[in-house]
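Asker: Dropping the structures in below, format is structure tokens.
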Structure P
Amino acid sequence: MLSLEKQDAYRRRYAQTRPGWSPATQVYEDAISALLRPASRVLDLGCGRGGVMERLHGRAGSVAGVDPDIDSLLLRRLPGGWVTCATGERLPFATAAFDLVSCSWVLEHLCDPGAVFSEVARVLVPGGHFLLLTPNARHPLIWANRLLRWTKGALVGRLYGRREVDTFPARYRANVVRRIDQLADAGGMRRVSVQLIGDPSYLAFGEMLFRLSCLLERLTPASRRVHIVAEYVAGS
């Protein structure tokens, strides 16, 4: 089993050999942090029990969260703010209600990503930002995960030490850069930046596998790196 603690340890080792590298979660958090202002109104789409905004909430004026999983919301760790149980396809907020929408580990689960992108654009003020973090469907590991859909997340839970309640069906309908760009454009948002970030820790179940994963990472084309961190801005 590869726990989050072990993964983080391997990531720290990898960072020592790759100056300038940071895991996608840190790149995503830094991008959000750079946009936050004391008056910022933030929506955390797919907030779960807390996520990145539980660390950054103090830097924003207000933080709201939305998630379709009521069990996660009941266990939320985010102090202050408020949350509601709803889907991204029908956000229960007024038009132009937010300056920033954050969204991590959500796009891969969406049934109707087009509706979600349109809703995100609707609730953003003109010039508001949409920050997302999601797996890249072109990475070999994600291909393998798609082939193992029949396990319904049970295999992932055993390999990575996740509870079954934390494992949700993955559909990968918005998980390549071109598709994300298309969805954003159709919703009325334009791209600011896209970063594809590698991470060998997912296959590092031991020392030899870690070294092999690092080698494979060096051989993986940039377009197939495992994570996508992207920023879009709503049109005026």
Structure Q
Amino acid sequence: MIRYENFGKRYGSVTAVEGLDLDVRAGEAVALIGPNGSGKTTTLKAALGLVRPTQGRVFVDGLDTAADAREARARIGYLPQRLAFADGSNARDIVRFYAKLRGVSLDTVDPLLARVGLADAAVRDVDGYSGGMRQRLGIAIALLGSPRALVLDEPTAALDPSGALDVRDIIAGIRAEGIAVLLSSHDLAEVDALADRIGVFVGGRLRALGSPRELAAAAGLATYDIAHVYRAFTGANTRLAA
């Protein structure tokens, strides 16, 4: 659903990403981890068509994100790390607003709110929403138009355990429907809970990619531990970085 072919992006003399080959399949979740500035955000933005490749190509559901930008954007949804909504708005009005922007039938709004567990809070002021409820609202917006793939930037950042578990359950349900998920996270538990495969970025390059078992073997570990895998490929002695 999301495919990078020799993708690279330079900003002047600075190389953000170089030579990336990655395929996120239908129903699969791939998590990107690595130090700050390692290329994860640039990679996510390229799938959304917000970054144009300096080299190579990026595809969403077979559509080139540069050559077929509008059609490709219609096939992908996005949940940013930080969400901001207008004061005094309710969830139903917010999703209806984005549905109109995307040319999506308003008949899909209430079913989407129910899908993310917000049916009973649809007309409540979002100013009173918890962090988890705001993230679920963001997922409802991302799902407008029945996208074939989702890009999630720190989907459970700053959530309490209950909110994080709710969001993870929703993402698991999305994957079960055959939607591809590409996410970036600094949360070790989140990566372990959500990802089929994990990609480790270092210095603009994908240093390692595989299932937990494959990464453990590549790092020479007898048993899998994501913190040890991370340190093995990045040389870090601190917690997982965003």
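Derivation of every value follows stated rules applied to the coordinates shown; laboratory data play no part. Small disclaimer: the values here were computed from a predicted structure and weren't measured. Cβ atoms are built from the backbone, for glycine too; each structure is taken alone.
Asker: Kindly point out which one of P, Q the value 1.00 was derived from, the read-out being FRET efficiency 1/(1 + (r/R0)^6) of positions 34 and 186 (r between Cβ atoms, R0 = 30 Å, to 0.05).
Answerer: Label of the source structure: Q.
Asker: Let me ask another. Of the structures P, Q, report the one carrying the highest value of distance in nm of label points 7 Å out along Cα→Cβ at positions 114 and 202.
Answerer: Largest one: structure Q.
Asker: Let me ask another. Using the calculated result 3, 14, 28, 25, 21, 8, 1, 0 for P(r) over Cα pairs in 5 Å bins from 0, in percent, for residues 90-177 alone, pick out the matching structure from P, Q.
Answerer: Q
Asker: Right, something else. Comparing distance in nm of label points 7 Å out along Cα→Cβ at positions 50 and 106 across structures P, Q, which is largest?
Answerer: Going through P, Q one by one, distance in nm of label points 7 Å out along Cα→Cβ at positions 50 and 106 peaks for structure Q.
Asker: Still on this structure, I have one more. The value 0.70 for FRET efficiency 1/(1 + (r/R0)^6) of positions 18 and 138 (r between Cβ atoms, R0 = 35 Å, to 0.05) was derived from one model only; which of P, Q is it?
Answerer: Q
Asker: Further question: Who wins on Cα Rg over 2.2 N^0.38 Å, for residues 26-65 alone among P, Q, i.e. which is largest?
Answerer: Q
Asker: One of P, Q was used to compute relative contact order in percent (Cα under 8 Å, 6 or more apart), and the result was 27. Which label is that?
Answerer: The read-out comes from structure Q.
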